[in-house]
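Down below are the structures I want you to see.
Bear in mind these aren't lab numbers, they're just calculated from the coordinates by the rules spelled out. Just so you know, these numbers come straight off a predicted model, no measurement behind them. Cβ atoms are built from the backbone, for glycine too; each structure is taken alone.
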Structure P
């Protein structure tokens with residue numbers, strides 16, 4: 001059976017481009033010294049749940065500035081299972097985040113412990129309609145999780161949503177009820193919330209919406225308030241995730257929660273970001289210590305502006321996706337789906353890049369390298385795939401592989417070096433010759449259905 005090849009390359013006009021199929025050769029004829037990647041599907045690891053990005057008020061507002069035709073193009077580019085990136089696991093925010101147009105909460109009445117004034121009016125302007133449009137393409141395939149950046153100001157020790165602060169002890173019960181109310185209200189809008197993280201970046205005092213928890217405070221809030229509240233509300237199937245911050249302290253944070261059985265029973269897994277060093281092996285250590293808990297990459301983006309046209313964006317994404325998936329991560333979620341040409345809007349000027357940047361004045365979509373690099377994973381590695389062994393003989397051949405539910409074998413190979421490399425992909429008794437160009441990425445697929453999502 002021939003092997004299908006899809007390539008995105010810096011030096012050529014190739015973006016998820018299908019190349020001629022590679023015919024196999026007898027593995028016994030391959031020189032022992034040849035570069036190679038060996039796949040072995042006898043050893044299987046985690047099940048892959050999906051890929052996606054975040055719906056934010058900034059993304060939705062930018063989306064609404066486009067013509068109907070371009071809005072449909074964006075939705076197809078990201079969510080279409082065929083011809084798009086097949087996103088099926090995404091994130092959104094509870095209350096405002098930095099990528100909102102300003103601070104807001106669903107209940108801003110001081111002392112509203114019973115949440116009588118809880119309203120989704122702000123989300124109904126742009127955010128909810130965009131999510132609904134995406135659901136038309138994905139349907140039940142979409143898993144959506146939500147993260148709070150800050151409780152309402154009146155629940156905070158500082159009286160403000162920005163600049164950190166903590167949840168007031170007397171507000172813990174009301175804040176736990178707030179998550180449940182949010183899930184129920186979104187359900188009334190036709191949007192199912194699959195999961196929650198307890199708090200976005202709980203170690204960071206940011207100039208935007210933020211709230212600080214120590215590991216012990218997060219543990220106790222889950223054990224004594226949020227976990228019991230979700231169960232009492234009949235929402236025990238909602239996947240609760242801790243941490244939602246960087247890989248550097250992921251192990252010690254997980255240990256504090258998971259070493260307490262009363263707290264751990266409520267927690268599905270650990271979410272994490274990439275903004276403080278690589279620390280990839282810390283992700284592996286969390287799995288090794290608590291193999292029954294799950295791992296989800298919940299946010300990453302290129303900070304410091306839009307970085308229009310920079311090739312390194314895609315390489316950063318692919319490197320992280322390979323390393324994270326190789327360490328038991330089950331889903332990988334980008335930050336903003338869409339931003340404008342400045343890397344915003346953002347109510348505190350924390351501008352960043354996104355895989356599609358919009359020039360609204362000229363009605364132009366600018367696809368960044370990150371869009372295509374993510375697609376090399378999300379289009380081909382299906383929900384339910386199992387990671388398998390992929391062993392490379394060269395450090396420059398960064399790779400991860402999986403077997404899809406239909407038996408199709410998929411390997412993604414990244415070459416961040418400035419040199420072209422020849423190698424053989426070895427699988428069972430066959431070897432497929434491959435040339436991977438400098439600064440390029442390839443997806444290699446062995447099976448009849450490899451073209452379906454390209």
Structure Q
């Protein structure tokens with residue numbers, strides 16, 4: 001006995017066509033016409049698109065920034081992912097200074113095991129480096145963690161220096177791992193913060209001012225120079241600027257292999273959300289993220305980068321902090337505002353509404369940028385990221401006729417605001433399946449208990 005999805009329009013990264021899909025157990029077993037067998041459950045997808053489940057390459061659930069913990073843990077965050085059409089997330093396990101990678105991974109498994117509503121994997125964040133950590137990278141591969149993250153920002157906490165980046169890239173090349181990088185010049189940011197504060201400039205308006213485009217573009221150039229010397233591939237997370245993209249294109253012309261991620265906030269929001277210099281409003285704290293929001297022309301450049309295939313994936317960088325009780329601890333000092341914003345729930349809908357319907361990208365490019373490319377880049381394709389016989393039955397039946405507006409009051413994310421409050425969202429998840437299991441039926445979440453699986457990635 002299986003489940004038969006009838007009458008839908010299947011969309012993959014390369015094809016769009018009408019066909020029925022039959023699911024048995026956790027897999028797609030057939031695609032075509034006249035597939036029904038005795039005992040099958042028939043679910044109509046007429047008038048709807050059928051997408052592979054979304055893959056969010058960048059989340060931070062149950063993360064700790066100093067003494068502050070994100071508003072969303074793995075339970076609430078993955079439930080929000082499912083509601084928005086994302087069936088797989090890749091979160092960040094981060095090594096504390098002096099801690100082994102094994103211990104960091106153990107802690108991450110403890111926080112996530114048995115509470116995830118979607119499937120999940122981890123990037124391993126490396127903040128400390130020595131020969132033991134280098135050797136442990138091989139152990140992480142055996143544990144299914146095949147990507148690592150390093151920060152060129154957050155001096156004194158997460159930031160690593162160029163020598164460490166060089167050594168880590170050499171090791172990554174040796175073991176065929178992919179290293180991901182947050183590209184901002186942390187040393188320059190610290191100096192710019194010091195200058196701002198010495199002049200009495202402590203309002204949130206200065207968050208973006210001490211993180212100008214040049215500190216991102218410089219870090220990108222520096223990283224890609226090191227990658228070129230090592231002759232290895234890298235992945236740049238949350239690209240925010242035109243200048244950064246141009247530096248990436250220059251490196252690609254030299255043969256550097258680089259994968260690039262951006263986020264909906266950099267495609268749809270701009271630095272006007274930080275308010276005026278003399279404003280007494282603190283609303284802009286909702287948009288304190290790093291890198292900060294940029295200009296409208298940066299948005300245009302990033303959309304162009306998606307269309308040209310230069311940008312590989314769109315992740316949410318979901319790192320939620322409540323506006324009241326968390327963001328507002330920095331009301332008199334912008335450096336104390338925890339950096340991050342929610343977004344996992346609305347990622348798919350925003351890209352469909354403002355990308356596809358907005359004429360920026362095709363519907364196939366949407367599937368590529370929100371699912372397929374992520375699966376290929378991070379070692380879970382064709383298990384995930386496509387609709388094909390033998391793939392996991394991670395399927396989103398998308399009703400394109402439903403219209404709504406984003407509201408924090410109606411969201412599943414466990415946070416008291418949305419950076420996209422009031423944005424129109426066309427379409428919704430009508431039905432959704434995680435490995436063949438019904439999780440959303442008739443736009444209602446019916447998955448009462450989490451059964452997301454940890455993914456051992458290739």
Structure R
């Protein structure tokens with residue numbers, strides 16, 4: 001659709017959101033005994049009201065992405081009554097709602113091996129390499145549901161953690177919002193697997209983001225993934241990364257060839273290394289956009305990023321279709337429900353993983369997993385993207401340990417983190433954020449949480465050797 005106003009697409013989105021935000025709506029709250037009163041022109045005092053309180057879990061996990069699902073399965077298999085909350089309508093987070101379809105650093109013991117075996121049994125994984133591979137998102141949804149259900153995890157979808165309450169230093173209760181309204185949930189131990197550290201921030205934990213310049217959000221960009229179908233995948237093979245197998249040397253030539261086709265169509269992707277992966281048959285993963293400077297805890301900015309990412313996917317796919325030849329008939333099959341966030345909050349833990357740990361290959365007695373993936377830093381601005389889309393921080397990294405202490409919140413008790421919201425600096429985060437490591441962290445957090453609940457202790461009082469030994 002064309003607009004005759006002369007307003008750019010970005011300006012249009014921002015104006016629409018600003019207009020909606022300016023409408024004052026003051027509803028009477030369900031269950032409230034008082035009429036809400038605006039306390040000032042731009043502040044609103046919500047009337048207090050009682051919430052239903054549930055106390056039927058030993059471990060509560062917020063966020064059902066790779067880390068959250070792993071944590072839930074590990075906790076439940078360890079005998080803990082486990083609840084798992086997820087905002088989307090499926091398990092898997094970026095794997096499924098985010099259509100990531102490609103994983104790194106996956107060759108860890110434990111649940112990663114179980115997932116590989118099950119995906120292979122369902123013919124839902126491409127590549128024989130256990131370290132990195134393409135998988136089918138819909139198959140992953142069902143697999144995670146089956147594994148979590150078999151373990152006894154109580155799953156609740158379409159539910160967002162909205163607030164947290166502490167009893168002194170101990171996190172005691174969370175509040176969720178869903179179609180069921182606001183509900184309170186108590187448990188001995190909680191795990192923040194939201195990716196963006198939502199629970200930790202709501203509980204009052206300190207956190208960092210990006211390069212540490214919060215006002216400018218020096219964050220890695222976001223990407224909205226998509227799936228596309230083509231008529232003849234073999235005719236496009238030279239543009240598809242890893243088409244003939246797992247040869248890494250074939251990846252960059254495929255990217256450059258694909259960029260050449262974009263230029264031939266008069267197109268330019270906002271991501272400097274636009275990539276196509278084969279999911280199966282004639283179904284491709286399309287990874288072509290970057291959304292820069294977006295704060296993942298700002299809904300208005302996330303909305304604009306999502307709208308612009310989706311618009312770019314369709315613009316490029318339609319442009320390729322117009323080229324004809326092998327591109328004739330390419331069409332979008334699905335766009336991600338969840339935009340892919342690389343940089344979110346990093347909750348302060350009792351150990352902070354740093355770039356020095358990557359350089360030195362640090363070892364720890366409480367190591368819950370070892371990371372083999374290097375620093376993967378996507379350009380934080382479009383200008384930098386034009387020079388180098390992905391950098392490595394000038395580092396030569398070595399395999400390093402993630403200690404349990406980096407998974408335990410520093411500022412409150414009773415809270416573990418798993419996935420990319422654990423405690424680390426900007427460079428270290430660019431390494432351990434990949435989903436294979438998230439699964440390993442989730443498993444560790446789930447085991448510790450279950451053990452802490454069973455022994456009536458806090459996570460920081462648990463010695464990893466009691467579990468791993």
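Quick notes
- Cα extents along the principal axes in Å, for residues 106-201 alone derived as 42, 27, 21 - corresponding label from P, Q, R: P
- For 3.7 (distance in nm of label points 7 Å out along Cα→Cβ at positions 194 and 330, calculated) the corresponding structure among P, Q, R: R
- For the set P, Q, R, ranking by FRET efficiency 1/(1 + (r/R0)^6) of positions 250 and 434 (r between Cβ atoms, R0 = 35 Å, to 0.05) places R highest.
- Calculating mean count of other Cβ atoms within 10 Å over residues 114-121 for structures P, Q, R picks out Q as the one with the greatest value.
- Top of P, Q, R by volume of the Cα convex hull per residue in Å³, for residues 218-369 alone, largest first: R
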